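K.L.:
Given below, in the form of structure tokens, are the structures.
Each value in this text was obtained by applying a stated rule to the coordinates, not by laboratory testing. On a predicted model such as this, the values are computed, not experimentally measured, just so you know.
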Structure I
Amino acid sequence: MSSTRRHRTQPESPARLASLPPLQALAVCAGLQPFWHDAWDQPRAVSDEALHRVLDGLGLPSATPAQCEASRAWLAADADARPIPPMVTADRGKPATVRWPRATGQCPYELELESGGRISGTAVRRADGKVVLPAVDTCGYHQLHLGGVECVLAVAPAKCYGVADALRAAGRGADERAWGLSVQIYGLRRGAVAGMGDLGALALCCQTAAREHADAVAINPLHAGFAALPGRYSPYSPSSRLFCNSLYVDPAQIFGQAAVNNAITALGIGEALIAHEARDEIDWTALSPLRHAILRWLWEHRANLLPRATLEAFAAFLVRRGSTLQAHACYESIQAHRLAEASNPEDASDAADWRHWPVTLRTPTDAAVLAFASAHADDVTYHSFLQWLAEEGLAHAQRTARDAGMAIGVIADLAVGTDPGGSHAWSRQGEVLTGFHAGAPPDLYNPRGQDWGVAVFSPHALKRHGYHAFLEMLRANLAQAGGLRVDHALGLARIWLVPAGTPAVHGAYLDFPLQDLLRLVALESWRHHAIIIGENLGTVPPDFNARLTARGVLGIDVLWFEREKREPGQPETAGKPPGFLPAKDWPAQAVATTSTHDLPTVAGWWAGLDLDWRARLGLLAQGETMIAVQAARARERTALWQSLCDAGITSGPEPDPAHAPLEAVLACLGRTRTPLRLVPVEDLLGVTEQPNLPGTIAGHPNWQRRLNADVRHLFDTPPVRARAAAVHSGRPPSGGTEPRGASR
């Protein structure tokens, strides 16, 4: 077995391992958690079969006790053989520790500050093999020279850039109440024949929301998809998290609307686009080629359409993004050419996945890849041009938001992983775990566990490479945003690894260096003046939320989950659901929201539409019946209504299922203590359908629904203005519930 496939980490203390059987001891040394607590807080143990499978995938033989001991010995020897890591993280104003087993006694050091200054002194070696440096008061990436070796010392601020910091920077009071919208960009309409929402629609949305005193617009991930595979449109299964999905480009922002109209006319696709614009759901497979045809036509005529200064700006972008951009553009071009040559579905499947390409094309630096790029230079440069258009469009949206008065602006979304056959995994093979998917163990909503089908970074490869790939990804997503939502932020601490092709229940947790990653997040947060939101829903480790809070990462409080907890020993009342927490009791260090893209809208929940979908698609849990879940929802509606009444937000009889009390619910959201309240645009409009239904691939129109409202006139109707005022002020304008039919 090649040692390069092995999963490397430093060994645990002998005292901890001595009591464990050889298999579990090896798992712990490899960073796995053989024992954990589930969503019901019950202790669980990973089966021996699952541990064998995961360890084998990590390149660590474990079939016998002797193999386990040999693998442990290899891990220990590998850790001792390595020099100090290429990057060490530390907190500003606190001593820094560097693991360096070779050090003896006191070690002279010199620190070259990023700003240009120098600090020198003596570090002291501890008994555990770590060297301790005096505290550094300057944040940044500094070059550390220690006893003849060197590394980067990343010194982080205590907390991330926060909402209060953003408000102060905007000349506002740090204690002001901030709110914003969350939107699925593809669903927006802007009065143009586009077939889907794009970055032009996002800029208009920011402008419109700012007039209603909103400070942020949170969006779905804009990560690069597969230009040649329009059927793969989930924003959470991207090809790369380093680049953008070119379908979101609004070419009129660079070329002008007249040039776009000329392209549409020349291509003869006007009627087709009009038909797509009229649809309530996006047909990605049919629409994507039309939008790409427009972009290609504009590219081919760019010399006559764009001024010299614009072309020079694109040339500067090529230099700035360098080999990383070149690799992504090559991937897109190679994949498209191979798919065009495929003669049957099996060939097409192989053509789509770089792992099945000829071996000479499986690495971006291979001679055959460089030869392809040279032979298809125009096509490769075209894909780079699309990335420039996307970056310019996102930058324009952020400038528009800030110019309109938003303190934060666009909050980008970082997906948990990427398609293992995509561009990111192809270009960063040394940092990505192969043969595994990220997922989740069985929980309250997914009793069979989840396999998300995406690849994630290897925590040990990240350490070995000085966290280069992690920082590269962070910077790419923070570059044009005022905030970043980290999807499944639990992955900063541990990831449920599912061996490809096996059920999700046979996975295991793999530890990640949470402290290092949080320090880097805080440092980049301040450098980009962007808030950080960590999606912390799921099976949460014991101290995870406290560690996010301590670092200034905002959690997410969702209405449906903010419930009263029973006191220890208090019996559960049969048939009575937990009450909803009063707004004043919601956690303070978080973003408050009514719902997420994976959960029902307020109107949909009140009507029980999500239950109808689950029953229709066979997603009810074993033993559940439609009558039972509808009865349970009726009790929950009563509990929510009672909570609203008890808070003095509304009064009177409970509205029927067809008339959700949207103003009252949004007023409740407005009263929370959180620094930022995010309202899904669907709840402002009273939409009943949710964007995505987890656990479904077909049967539900995930990531396809469009809004009926024009984003330019989003707040023009009295009900929407009233709902916006309710969340902004914390009280319904009328002091009570809405008129009948308001949620329709």
Structure II
Amino acid sequence: MPSRLHAVSAVLIFSCAVSVGLCQPGAVLSGVVTDSQGAALRQASVTLTARDQSTSRVASSDSDGRYRFEFLAPGEYLVQAGAGGFAASGARQVTITNATPAVADFQLAPEAIRTQVVVTASSTAQTTDELSKSVSVVDSTAIELGDQPTITDALRYQPGLRIEQQGGPGGLVSIKTRGLRNQDTAVLIDGFRMRDAASPQGDATAFLQDLIVTDIDRIEVLQGAGSSLYGTDAIGGVVNIITGSGGGRTRGSFLAEGGSLDMFRGRAELAGGSRRVQYSVGLSHFNVLSGITGDAPDRTSSAQGRLDINLSAATHLFARMFAIDSFSKVNSVPEAVGNLPSIGIIPAVPGTGLQLGNANFVPDIDNPDSTRAARLFSGAVRLSTRLSDDLRFSVSYQGLLTRRRLADGPAGLGSQDIGDLFYDGDIHTATARVDWRLGKHQLIDAGYEFEDERYGNHSLMPSPADNSAVDVSQQSHALFVQDQISLLGDRLQLAASYRAQLFSLEQPVFAPAASAPYAGMRFPAPPAAQTGDGSAAWFFRRTGTKIRAHAGRGYRAPSLYERFGTFFDAFDGYFAFGNPLLHPDRSISLDAGIDQSLWNGRARLSATYFYTRLQEVVAFGFTGYLNTNGGLARGAETSAALALTRSTNLLASYTYTKAQDRTPLVENVIRTLIIPDHQVSVSATQRIGRRFTAVFNLLATSNYLAPLTNFTTFAIYPFQFPGKRLAELGGSYRIPLGDYRAIRFFGKASNVFDQNYYESGYRTPGATGTGGVQFEF
């Protein structure tokens, strides 16, 4: 009864808050967009983002270059403009009141590196000049010109990130930030946490290979601890995928592309809206018929839809749907072979066929009946209202469902019939949050988050007597608070945040019930996870210099698989490798850097030193999962963004990473596996005339270590693999067909140097080519 009374009281309080918001009138923002000569720019896109993220809108300029936003709640906004063939304007802060219509005019230049609006660094809207943390952005234009079909392809050239794809399309993909593990990078969509409760580490790695580009506005990457803002997994960083917000005139595109590996890609997008309703929707399909081996199909379909409704000037409803359906064949795992030394690093020498010669490992080979099928559905809704000019209240909910099926029959060299394994994960998250502005220079946001998580595993084996199932769930309660302060004319930016998360477990259910592990046992709730975060930045406007520092604690909650994972067969019974008493992963990290703007805004340089210590982590030992000492990752990131001429842009980065494990995963090897010490990326864009754009991308890394197993002795060996030297060359030709319509032809050659390399023992594509056409309206 008390819980029901609390629920009813909460509903009544929020209903009253919404009623107050519905009564508030709307304000207006308008302006004109011109070029550097003062000529009006038609079809310019103007984006308006509330500081507290309560709303984000897009408007298009008319034939006179004029745009207009109506029905706005009073408050602080960031507004910026962009148009085809021009550099986006710098983000401008505008204070809007009911008393006087606000005006913001923009003059766009054909060059210069402009400031951007980002939300991931603090969960509120900021310009890049205000950031006290290290954040990089990949926008939709860069994704389109680079012809990047997947989210991880678009992230491949970002400083501090190591994207590993095991083989060609359909292979397992992981994101490693600043020398840390796969599970140390949190993945968000529109600020909502995305992860698979049924994966071994309960993170996003299980479905990263399925994230194809669909209705994406930009991708923001926060390097450094983000657990106090975003919870579990954000030890090393955060990847936040921002979907298109719609608004403005009705517009859209159709894309079709094909090429090597018998690849086809199709995409359709539509967006638009009015002052009250904005919408965007996208459908994508990526299909590879043959793949690297000639029999390695991979197909993924994705749907994305977003709706923003302004119930009043002060009350906003956000709803988003995201769905994935995928299928792929899975090759065998690379295997160490031959007479190998018991200690020391082994230079990798691949073998093919049955004649191994001096080879010491066999790459992945075709397994004709091993497949992976996966589905993901995410539905999110957020209702926010302004109680006053300085106070906003919001509630949100996300339901995230993941389903995976792994199947492997008796066919294939050395294959065993493992039957069908089904992994089901459900996560339901509800959040209530208050944003309170104390005067002009301070913003406090605080809230409560409840999460219910379920993991299910069902095994259908060749012998029905070996069938088994496990079903387990847990709940967590989190309280969080953040304080942001801006002083001395916004030259000094300070931020501090804190998060405490408490867990509760439910009794696991196993089938068959006879001899089930943990029967009759009760376990204490996992230890609470407490994290804090602090950052500061000082901006020297005269010289365009910003110095910044950031320190924080991170954590990752042990997954339900790590706590209750089991294996069962009728002859031996249960083997329980899960550990219900695991502690969360814990870390401490810091980074400090400098950002420098030069050449009248046409150059932006950045350098960052980072240090992360994993104090305690979950690892897999001979008897199952256990807590061990972690590791240490430190290094430096440098990047440069240059507008060399009115038509030439260059992005370059270099990352040095020194990562070591305190508890080696391979005996006598403390160097962290998979992580190269050095990584260099270069992206150059050249516009030729008003219609043609050429793009060149290069990624080069030093060698790295990867573990391979000999499946006869089950010994694990550290192999050294050469680094990548991957280059892409693409071109795009756009033909206007009217005021709003255009057709674009594009093509890309990948791995143009035809490097024959292996990703941790997995084969990768040689030189490939693709081409396509896009119709815009």
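K.L.:
helix-only ellipticity at 222 nm (-39500 (n - 2.57) for each DSSP H run of 4 or more, over all residues; to 500) was computed and gave -11500; which structure, I, II, did it come from?
P.N.:
It traces back to I.
K.L.:
Suppose you compute P(r) over Cα pairs in 5 Å bins from 0, in percent, for residues 313-488 alone for every structure in I, II: which one lands on 2, 6, 10, 10, 10, 9, 9, 9, 8, 7, 7, 6, 4, 2, 1, 0?
P.N.:
Corresponding structure: II.
K.L.:
Once relative contact order in percent (Cα under 8 Å, 6 or more apart) is calculated for all of I, II, which comes out largest?
P.N.:
Evaluating relative contact order in percent (Cα under 8 Å, 6 or more apart) on every structure, the highest lands on I.
K.L.:
Thinking of I, II, which structure, once log10 I(q)/I(0) by the Debye sum over Cα atoms at q = 0.12, 0.19, 0.24 Å⁻¹, for residues 57-152 alone is computed, gives back -0.48, -0.86, -1.22?
P.N.:
I
K.L.:
Now a separate question. Work out the source of 16.8, 52 here, i.e. which of I, II gives that when Rg and Dmax of the Cα atoms in Å, for residues 481-600 alone is computed.
P.N.:
Source structure: I.
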